[in-house]
Structure 1
Amino acid sequence: MNKYDKAWQRLAAAARRAAPERDESAPYGFSTRVAAQAFGEERRAPSAFLRLSLRAAAVACLLAVAAVAANYSAIKGAFEGEPAVAAADDPVAEVVDLGS
């Protein structure tokens, strides 16, 4: 072992022997103070990032609705077609038919 390993072993052994010297519980009245601060503060104006992200989300929703509206006839036609028509567009079925 080199001198660093020995030093590490001594430090680890000393840390294992050491007892906690302080109380780890929250101080008296801590939860009451936290709750009072949370509900007592006036509401601040939303940050610029929050406003920008909400506007971006609204624009994305509008674009999604516009895309569905523009392609409504294609979407409606996809669900009204017969299942046999959908099988005719299947490239795997065409390859299997060529091999048979």
Structure 2
Amino acid sequence: MAQLPLAALDGHSDGLIALTGGPAGTVGRFLGDGQDDAAEASLQRLKSLFPGRLYIELMRHGLPAEARIEERLVDLAYAHDLPLVATNEAFFADRAMFAGA
């Protein structure tokens, strides 16, 4: 997986939307570590990069990390007037299971 530092998006995010990344995103990781202030700062940074195009991402794969942060993600969404989006990662046991293969 390729990653891009947020600073590289300064002035280059027009036309893009962003999801917070569930428990693996910066906001979710900070919440999971009990660093609510850092999660808030990370969310503010994302909001500044993606004005009107940032979504709080919720995932429910049955993982403890997801359940632990979900309520606080919802609270952040309401506090910042950000939409919620439910996502789910798809995994395939082998390539033949993927319809596009």
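Quick note: the coordinates plus some simple rules give every number you see, no bench work behind them. In this text the structure is predicted, and so the values were computed from the model without any measurement. Cβ atoms are built from the backbone, for glycine too; each structure is taken alone.
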Exercise for review: Can you spot which of 1, 2 the value 1.3 was calculated from, given it is distance in nm of label points 7 Å out along Cα→Cβ at positions 20 and 36?
Suggested key: 2
Exercise for review: Can you spot which of 1, 2 the value -22500 was calculated from, given it is helix-only ellipticity at 222 nm (-39500 (n - 2.57) for each DSSP H run of 4 or more, over all residues; to 500)?
Suggested key: 1
Revision key, fill the gap. The highest value of Cα Rg over 2.2 N^0.38 Å among the shown structures 1, 2 is in 1
Check your understanding: From 1, 2, which structure was FRET efficiency 1/(1 + (r/R0)^6) of positions 28 and 68 (r between Cβ atoms, R0 = 41 Å, to 0.05) = 0.10 calculated on?
Key -> 1
